[in-house]
1. Determine which structure produced the value -13500 for helix-only ellipticity at 222 nm (-39500 (n - 2.57) for each DSSP H run of 4 or more, over all residues; to 500), calculated from the coordinates; the candidates are P, Q.
2. Given a value of 88, 14, 12 for semi-axes √(5λ) of the Cα gyration tensor in Å, point me to the structure among P, Q it was derived from.
3. Between P, Q, which one scores greatest on relative contact order in percent (Cα under 8 Å, 6 or more apart)?
4. Quick check: 6.8 is what I get for distance in nm of label points 7 Å out along Cα→Cβ at positions 31 and 127, calculated from one of P, Q. Which structure matches?
5. Any idea which of P, Q comes out highest on distance in nm of label points 7 Å out along Cα→Cβ at positions 15 and 151?
6. For distance in nm of label points 7 Å out along Cα→Cβ at positions 23 and 167, which structure out of P, Q has the highest calculated value?
Structure P
Amino acid sequence: MEPKDLDLAALLERILRGESGLYLEVVRRYEVMLRGYVASRLYDRAEADDLTQEVFITAWRDLGKFRRESDFGAWLRGIARHRLLTYFRSQQRRAGATERFQAEVCRLLEAEIDAGHRQAEAGRIEKLTLCISRLPEKLRRVVNAGLNGAQPAILAEQLRTTIPAVYQLHYRANQLLRDCLTKENLS
């Protein structure tokens, strides 16, 4: 008698007696139903195919535990339900681990970016200080007074000049500093 002509009970009995090749007939009979059940819960076809295969492997391994009076399709769906729960739990753990990894990478990158920014800022300040030191004395005093928040009127008095002249000196100092910083960035 051909395997496709056997009823399920006879087929399972022959498989349990050692005719393991007949298990392919069981897979053939239940594959569409089981794949549909799994695929209706998973949106990734490859994952659904893999999980369906795992269910058939588990059913093969536990075939001796199946009670003959029970519904074989329901038994397979029960195994699939258990596999799906395990799959979803592992996906949640994996997603949590991925989120933790991403947060750690962001934290490390942020620290590197901050360090790079601080280093770049220190370099710019160093170049600015160098450029200020190259200014003529009077312009250097104007820049330092401005950095210290001195009032133009007080600075004009200290330099024995007018307030508009202080503004002109400040403008000239800014131009020289811009030129100097541009040259420093090129070298």
Structure Q
Amino acid sequence: MAPPVRNAVIGGVVVASVGLVGWITEREGNETRVYADVGGVPTVCAGVVVRGVAIGTQYTRPQCDELTRTAIERHGRELLACTYGRTGAQMQQHEYDALASLAYNVGTANVCASCLPRTQCLGDLVRAGKMAQACERIVAYSKVRIRGVLADCRERAHGCYGVWLRRQAERDLCLGKRGPLPVEGAA
């Protein structure tokens, strides 16, 4: 069950809609005990990265709901600051939701500034209003550093195939190939 959401609207999009919170929680799971993710990063709740907290530390469900919502809002605001805030580029809610999910998972700086390859920066495509191209770039973020080695998650042998499936789902959401995520209400 997704946590209650306060619908903050920035640049015409809802920053942490109930649909986006549910979408991310469904993909991340909702673990109340701090664990090391596939890359060894201390993580809790719906994939929230925690610093300075010991593996095994226990959180309550309400704490997780608040941590998750706050983390989604922070990533969403940062995403809008590097796109809409710089150029006034407009995004549809489904485009924003897909990019915010990506930013939540790989870090906003990686979405806003990373170039994979250098001639096709996702953030630059968004700022230029080239949303279809930006949506297609999402699948380029299918690599994870495992024990210091960059692994391509399209290859099942690396144990991160779920990342590849998530990138495909985010791309499809971004392109409008699935229904929009719910915006209003609380779970």
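A short reminder: the numbers here are calculations on the coordinates, not readings from a lab. Keep in mind that what you see is a predicted model, and the values were worked out from it rather than measured. Cβ atoms are built from the backbone, for glycine too; each structure is taken alone.
1. Q
2. Considering all the candidates, the number was obtained from P.
3. On the way: P: 13; Q: 25.
Comparing P, Q by relative contact order in percent (Cα under 8 Å, 6 or more apart), the maximum is at Q.
4. P
5. When distance in nm of label points 7 Å out along Cα→Cβ at positions 15 and 151 is calculated for P, Q, structure P comes out on top.
6. Greatest value across P, Q: structure P.
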